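Asker: In the part that follows, the structures are each spelled out as structure tokens.
FYI, it's all coordinate maths here, none of it is from the lab. Predicted model, so just to flag it, every value in this text is computed and none were measured. Cβ atoms are built from the backbone, for glycine too; each structure is taken alone.
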Structure P
Amino acid sequence: MARDLPDAVLFACSENSVRSPMAEGLLKHLLGHKIYVDSVGVRAQDVNGFAVAVMDEIGIDISRHRPKTFDDLEDTSFDLIVSLSPEAQHSAVEMTRTMACDVAYWPTFDPTAVDGSRDDMLAAFRRTRDDLMARIQQSFPKELRAEV
């Protein structure tokens, strides 16, 4: 019997500090008991404090996230790589030249591009978080419905 749900999902973005840790945290929260979820960046940078704050607002703690790059991966047996930036998409395609893995590209707004007040910044990070949640719910609807 074929399974629609991948066994292992990797989220990738540019620095593994905002978008991919948020996506990892969301999918782990929703389906982490059923699938393995990880994240990487083309480069590694410490997790962004605004990302930690907006994830905490919905009860998901990513404060202990340790950023890593594609080269840092110890295991590359993923069924699906979801790239969230053009740079990560390029790296994901390169990585899958030597492995059987699906790659999905979810262009995702980088909230660090927003300048302004703390409220403006938080609003941008919330938008990215909520967009990622909507994409995850759209991509795994059958599995999420079964959880309710």
Structure Q
Amino acid sequence: MKLTSSAFNHEDFIPEKYSCKGDDINPELKWENVPENTKSFALSCKDPDAPIGTFVHWLVYDIDKDRREIGENTVPGKQVKNNFGKENYGGPCPPSGTHRYYFTIYALDVEKLGAISTMDEFDSEVEKHTLDKAVLMGNFKR
């Protein structure tokens, strides 16, 4: 699989528009080369460079199997509360230095993951059902 965005290239800086300094909306994302037996998708955005350890910015699951993109400022499925304590996308907002933000799309072998209420449940269920995944990493510095 391959994950891309019209907003930034892999390992480039994420535009301020998608951060806490801007509109704090999710960037457009597109994916391709999906396994034939994919039944749904899940998406995460995580920052492994946060002082508390990995900081979760966005978790989405039960994304339709026919979908190949997420539009800017849209919600493609069910969301799980992130480390900001909200279910919506929370853009990059590092306290200091440059942080890496990993957007990961997962092709899953089930249509629905069921009710997921925590970040740990999301990680566990997605891991059990992943057929393939793709990563787009962007940097951000305040």
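Asker: When you work out distance in nm of label points 7 Å out along Cα→Cβ at positions 85 and 109 for each of the structures P, Q, which one comes out largest?
Answerer: Max of distance in nm of label points 7 Å out along Cα→Cβ at positions 85 and 109: Q.
Asker: Out of P, Q, which one gives 2.1 for distance in nm of label points 7 Å out along Cα→Cβ at positions 69 and 93 as computed from the coordinates?
Answerer: P
Asker: Out of P, Q, choose the structure whose coordinates give helix-only ellipticity at 222 nm (-39500 (n - 2.57) for each DSSP H run of 4 or more, over all residues; to 500) equal to -12500 when calculated.
Answerer: Value -12500 for helix-only ellipticity at 222 nm (-39500 (n - 2.57) for each DSSP H run of 4 or more, over all residues; to 500) corresponds to P out of P, Q.
Asker: Comparing relative contact order in percent (Cα under 8 Å, 6 or more apart) across P, Q, which is largest?
Answerer: Biggest value here belongs to Q.
Asker: So if we calculate mean projected area of the Cα convex hull in nm² for every structure here (P, Q), which label has the highest result?
Answerer: By mean projected area of the Cα convex hull in nm², the leading structure of P, Q is P.
Asker: Who wins on distance in nm of label points 7 Å out along Cα→Cβ at positions 45 and 61 among P, Q, i.e. which is largest?
Answerer: Structure P gives the largest value of distance in nm of label points 7 Å out along Cα→Cβ at positions 45 and 61 among P, Q.
Asker: Continuing with the same structure: So distance in nm of label points 7 Å out along Cα→Cβ at positions 21 and 37, computed for just one structure, reads 4.6; which one of P, Q is that?
Answerer: The read-out comes from structure Q.
Asker: With distance in nm of label points 7 Å out along Cα→Cβ at positions 53 and 77 coming out at 4.1, pick the structure among P, Q it was computed from.
Answerer: P
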